[in-house]
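Laboratory data are not the source of any read-out in this text; all were calculated from the coordinates shown. Please read these numbers as outputs of a predicted model, since none were measured by experiment. Cβ atoms are built from the backbone, for glycine too; each structure is taken alone.
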Structure I
Amino acid sequence: MDASGNIFLSFEGGTITKFSSTLDSLFSYSPLKIADTKLLEAGTGLVIFAYYDFFQEYLLTDRFLTRPTRSKFPTSIGYIDIATQSLDNNIWMVESANFSLLKYNVQLLRVEIETLLNTVVESNNNSFTFIKEYQNQVFLVDENSGIYVFDNLGNFSKFITAKTNKINFNNSHFLYVEGNELIIRDIYTDSKEAITIVEQDVIGVTKHKSNSYFIKLNTIIRVH
């Protein structure tokens, strides 16, 4: 979701569609190279970012999905498991071979920050499914263990036990689905609220103003 409440969804094969806050379909982008999107980000400004791990490439396009540019990471970095755009228009990524959190400068084509994750992540069965920089913190989600939080210099801050594969942000809170509950946590105090979700098979949630959006496998439900 972007700051205006528009929702961007990536579908099987990599097509990206923009929907209004009332869930009207507005624009679509269909890539020439077919592959699923590992991560899609629309909340860092007017630029839409998508990462395709199969090709080790990332996409930058405008909010109308009309000016796409795809770029490939240098092979010298290693295999990039997941990546997202940083608030300064560079890229945070997790590199598998050295098991590191990296910040990559897209102008200088070099790594500026490296944090070894083997001193932070205890699980040997990792599956990183989401990463985002928000309010000068980097949130990295491992669906098998929980949420790892770093500062904007890559220093480890805290770990939050959670069984989820994605989080979304709303002002000073982040939200995620765990089981049949919507969990709302304060970013700074870590206070938590749990709300039972009546709708079945919800895999994601996001909020904008008075609207909540529950994401299912083939459906989005808007709740006032």
Structure II
Amino acid sequence: MDQVLYIGRSAGTEKGLERLLNRYFPGLQASHLRGLEEVNRFEPTGPVRGIVAEVEETDRIEPLLDLRTVFPFSGLVLLGRADSPRMIDLSRRVRADAVQSVRGAMEDRVRAAAGAVNGKAQVERSFSGTLADITIADLVQLRCLTRKSSLLEVSRGSETGWICFDRGEVVDAAAPGLGGVEAFHCLIAWEHGHFRELPLELPKERTVNVSWEILLLDSVRLMDESRAGGRTG
């Protein structure tokens, strides 16, 4: 069963929090930790769709970064001082989907957090389309500039390939009969087909060790050389 994780000391009674989470995150199993220092004991029993964390400006950021690494597709909502520069910087570093003020009743905060988490899940599920609308190079640039961790699957007729992103870097790629950098260059040249984003599955071994900017520049150069060769042939 998919899960939602709530982290915070001011959540009131366990039973009261469980009731709110069940109401605003229907169909999800709720888990509660009393603080960020308890993150290392969290053992998920299924996919984690959302994480809601009460955060103080003096809290250590490492537990949140760990959660982001382990659950890159989970919606992350921070409850704290939404107008604080420190909180804004922290939310950027952990790629939070929203920052909600801690003011107001607990039910108001859980309801607002649920809206942000469920909205992210809907966007993630809908990220797909055809290469007639956008190029693979544009998709790569978008994934890398936003430091996404995901698996981009590309299909063309009976052929299928994919590019793996880990925190905004291309770490692996595969195309029919090819792997690594060669596969990346092959996929960039595809002009027709479909794409969709899938949950991240990191490869056992990294096959791409070049920055995404260099990869795209090299791909453009190779395509230009191929077109020039075709004209002279």
Have a look at I, II and say which one yields 109 for volume of the Cα convex hull per residue in Å³, for residues 45-148 alone, as calculated. I
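Figure out for me which of the structures I, II the number -12000 belongs to, where helix-only ellipticity at 222 nm (-39500 (n - 2.57) for each DSSP H run of 4 or more, over all residues; to 500) was derived from the coordinates.
This value belongs to structure II.
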Thinking only about relative contact order in percent (Cα under 8 Å, 6 or more apart), which of I, II has the largest value? II
Among I, II, structure where distance in nm of label points 7 Å out along Cα→Cβ at positions 181 and 205 as derived comes to 1.1: I
From the coordinates of one of I, II, Kirkwood radius over Cα pairs in Å came out at 19.5; that one is structure II
